[in-house]
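Nothing in this text is a laboratory measurement; each read-out follows from the coordinates by a stated rule. Please read these numbers as outputs of a predicted model, since none were measured by experiment. Cβ atoms are built from the backbone, for glycine too; each structure is taken alone.
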Structure 1
Amino acid sequence: MGLVREYIVIHVKEEYVPFIHGKENHIHELFTDTYSLKKEIPLEFMYVCKELYWEEFMNVVASQTQEDYVHFSINKPTIFMHHPIKGEANITIFDQFIHISCKGNAMLDLDIFSLLSKTSNTYFAFQKNSKSYGWLRPIKHFV
């Protein structure tokens, strides 16, 4: 079914988007260096990230995806989804970030990112073990 792709997604507070916009490479480096060493997010991110509420997130994911997936289960704090063509994903919601693990077709990743981007403009994702990162929705330039 392919390699596992892992992502960390943070929900940036709107007031900090202008500060982060244009500095994404530095944010990526800070985050991945700290996370890979300590398995926790850097302290600086506690201030710029919105707190995530598991129940709210789970309700959105369940209402938007449950019908499209053959197997959909919830074992707090993780949501497991399986699609016969796209593959399977585990989405784990922590207080300050979301960990996504996908195996199979890249369309699965896009489904999850599309779902998240419908709920907010300020999600920022990092692909673990990669230099890939970016906003899930394009950020409008701030003046």
Structure 2
Amino acid sequence: MHAGQRALFLAVAAALEGGCVAECLADPEFSARFDDLVSDMNTHVVHSLQYLRAILIERALRVEGKAPNERMSAGGWDSIAALLAALGECRRFGPAARIALGRLLDGRPSGADAWAIERALAEFARAEDAVRFQTVLPSNGTQA
């Protein structure tokens, strides 16, 4: 589970650096809940993504001026789907992981979806580590 949590943290950090959630973070309630998401590295990756889905829904409802128990508009759902799709694209997720993110939005991720997301995050983390490793160490492999 530790590797998955680490991979999710790297993906969240990259999303922050890339500005993917900048507009959402301007909302103080979303920002506080997003901090909770980032600080809770003691849960399964898919659970963390479901929490992200929940706080995105809460934010969309606030933007629409609706109570938490009201129905969100199709435009609200579309905005969340677009954000999740952008996150998948930015992290170079393959088709299976992108489809899994879509099912996550529907609230029906399967075990296969969880596996696809975990695998995509692990691949992203390996790529991020490779880039970070190359910038920290000189080309001859010794420490500076």
Worksheet entry | Value 33, calculated as relative contact order in percent (Cα under 8 Å, 6 or more apart), assigned to which of 1, 2 | 1
Fill in: If distance in nm of label points 7 Å out along Cα→Cβ at positions 64 and 80 is computed and equals 0.9, the structure in 1, 2
2
Discussion item. When Rg and Dmax of the Cα atoms in Å is computed for each of 1, 2, which one produces 14.9, 46?
Written reply: 1
Worksheet entry | Label whose coordinates, when distance in nm of label points 7 Å out along Cα→Cβ at positions 8 and 104 is calculated, return 0.8 (choices 1, 2) | 2
Fill in: Given -24500 for helix-only ellipticity at 222 nm (-39500 (n - 2.57) for each DSSP H run of 4 or more, over all residues; to 500), calculated: source structure among 1, 2
2
